[in-house]
1. Can you say which of 1, 2 returns 26 when relative contact order in percent (Cα under 8 Å, 6 or more apart) is computed?
2. 1, 2: which one has mean count of other Cβ atoms within 10 Å over residues 1-8, as calculated, at 22.8?
3. Identify the structure, out of 1, 2, from whose coordinates mean projected area of the Cα convex hull in nm² was calculated to give 20.2.
4. From which structure (1, 2) was helix-only ellipticity at 222 nm (-39500 (n - 2.57) for each DSSP H run of 4 or more, over all residues; to 500) calculated, if the value obtained is -14500?
5. 1, 2: which one has FRET efficiency 1/(1 + (r/R0)^6) of positions 153 and 209 (r between Cβ atoms, R0 = 25 Å, to 0.05), as calculated, at 0.10?
6. Taking distance in nm of label points 7 Å out along Cα→Cβ at positions 137 and 353 from the coordinates of each of 1, 2, which one would give 3.3?
Structure 1
Amino acid sequence: MKTLTVLGSTGSIGTNTLDVVRQNRHLYELHALVAGRNVEVLASQIVEFRPNVSVVATQDALRRLSDRLTEVGHPRSLWPELLAGDAAFVQVATADEVDVVISAIVGVAGLEATYEAARRGKRVGLANKEVLVAGGKLVMEAVSASGAELLPIDSEHNGAHQCLRAGRREEVARLILTASGGPFRGASREEMASVTPLQALNHPTWRMGDRITIDSATLMNKGFEVMEACWLFGFAPRDVEVVIHPQSTVHALVEYRDGSVVAQISTADMRMPIQYALTYPERSEAPIPTFNWTDARKWEFHPPDWDRFPLLRLAYQCQETGGSAGCTLNAADEVAVDAFLEGRIGFLTISDIVAETLFRLPVRWPRTVGELLEIDRESRELARELVAARAARGAVTA
């Protein structure tokens, strides 16, 4: 039986992970459930799964969680140990009894706990792109030194991981990641200038959190995935290609030197890659729909439009640059996306804020997670200043 800590248990990946556990109670038990502030969902998870420990982000959330457990009548004798704060995140990710850590906290909030889990040789099911976008060098050095297993849960990287099992790494010519193209793949730049948050949140395929949905609409999410793939699999940016695939059925392709192309294909259900990360190298039956191959179907593949989606190009450039560029890219994007969702800047201004933040901040070479988090703080501060200046001028278009 494997013992799990789930970082981000109330989000999409976390709830899907718990559904996999629900279907396989004889295989998994929960050491810890970790959330931010969503105490209502967390309390229901505690009642159902009975973890040893539960962690929230703040003392206020801790008080609300305690109140909620009391309200639902959960016997105090069955309560887990309740903790709050970043140090507690690390504590439950590195506990001796934990076999697998699911890293699904959005943003850099999960960086330190994921890094420390890797340092201690845990298996990490990684669904948090920012961990490698911001701290790829440090995290991969920790993985190499400890012998930890870093198994991707994002559908594209999980697909790539599966495709790469078909041959030796030195036989690979390139990796191809697919993107749905988001809701604006056919829109002109003029049309995109007037996009509202509600329109941008209407993703055609996936149901995700607000930030990742907007990042999918700008193709920033795909840029992050290119950077993550470079760290996970040892690719140079030039060897990772992005293609638009509106059907979101082929998740990744690997082209080998002999011209053969191996593709990973599955329905759009995150429980499959989650279960893969838990059971690797074995495969088990997953509770997801399968294809009816007698149905007629059409799959399309198109190149991305670099001019309409400049953040994709910025991601490639940041990966080539290295150092703190990825950390600043992620921080500035998060600030700009929040500002767009609040109606303070326009959709096209997101890329302007990110580009200007990168231009103004020098690239550094952090040696610790603490140094990375300081760069993240500085990047956010500058991006907020740029947003405020744009908002004051009433700038809502690029």
Structure 2
Amino acid sequence: MTTISGWVAPGFEGVRDVFQANFDAGVEVGAAFGAYHRGEKVVDLWGGIADKRTQEPWNEDTLVLVYSTTKGVVAMCANRLVEQGALDVEAPVVTYWPEFAQAGKEMVTVADLLSHRAGLAWVDGTMSFEDMIRWDPVVEALELQAPSWPPGTAHGYHATTYGWLVGEVVRRVTGMSVGTYLRTEIAEPLGADFFIGLPASEEPRVARLVSFLEGLASGTATLGAGGDDVPQAGPSLEELGELAKTYFAPGGPLFKAMSAPGGALTDEEVWHSPKLHAAEIPAANGICDARSLALLYGACVDEVKTPSGETFRIMAAEQVDRAVQQQTNGPDVVLLGLDIQWGLGFNVNSGIIGAAGLGGPRAFGHFGMGGSAGWADPDLRLGMGYVMNRMDIGTTGDTRSFRLMRSCIDAAQHAA
């Protein structure tokens, strides 16, 4: 039996039980889960193995790459700038980024970027890994890129390009890269270990990912959604297989979106690279621990105390209300045609995500490829973070995070 380390507040013992059960069922290698409720830490758990090759244990300070869970944190940066009056989401992107006004993109708004409506889910042509991590070549390619559908008329998951699009707007507004803005204006004041652009000094803390194919070979891959105690959030495995023939085939929209820009991210091994960890790929290479992810979401829905003893909140309640207003409708034209809907950079609690039982109607957050998740419920004043190194495949999140978050939500609902 895997030994679980950490702590839970009274009333949240059930979360620890679920965390232990995930390991007992053989669906984890290494993982962590954290939660903040009413501005206070109530769950901080970790366990398992950080690197299967060396059997290094998952420690209190272990970090791991969280793929698209990064997008939710970038959305926090943008929404904070909106609240401060530095950014207008209804304004055309060219207001802040004049060079963007090429190839029919003059009227694309900042809200279009945040809600995946811009039609820029991939970049035509090819690009090397070295050019991709330099930032400017991707930005220049996006300036030249024509939308793949009329902006604002549909939404399709901008799996990688989201980070450069929103990140460049943040850079134009603040004069800082989005990773620098996150670090100086949010993460460091909160004492949160969430990095977009990992310092070399932190690389030894990073867990090694276990690919889905490796899990499949060992018999531990679970294919994500479903389970007797977790509502089925979307198509069955058989239906997903049929959808993938169209969307994820070479040349299909999801394949092009996932490998953008220009095929630079098609090699799975690049995700283990310190060079990739050190770059800023703000849609996909955030590196963090679970308590920091939970802290960030907790600080979106309540004030939390900083290490200096002051209080800090990323977004006021009014901006949260604005951020969770649904901006999209209908099928996602990139992500398998699924009923996944967006606010201002966050998944909102409707469609197939709403079927998963993850809190109230205003709950919001973001999931990452493989299973990581950051989620918050403003009405419960609850923020949660789940990270792991064993990659799984699901439609939105997976059973591990769903069970943990539902248990935590139940505890928060019953808290005195």
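1. On the way: 1: 14; 2: 26.
Of the options listed, only 2 reproduces it.
2. Numbers: 1: 22.8; 2: 14.6.
Value 22.8 for mean count of other Cβ atoms within 10 Å over residues 1-8 corresponds to 1 out of 1, 2.
3. Here the read-out was taken from 1.
4. Structure of origin is 1.
5. Corresponding structure: 2.
6. Answer by label: 2.
Laboratory data are not the source of any read-out in this text; all were calculated from the coordinates shown. All of these numbers come straight from a predicted model, not from anything done at the bench. Cβ atoms are built from the backbone, for glycine too; each structure is taken alone.
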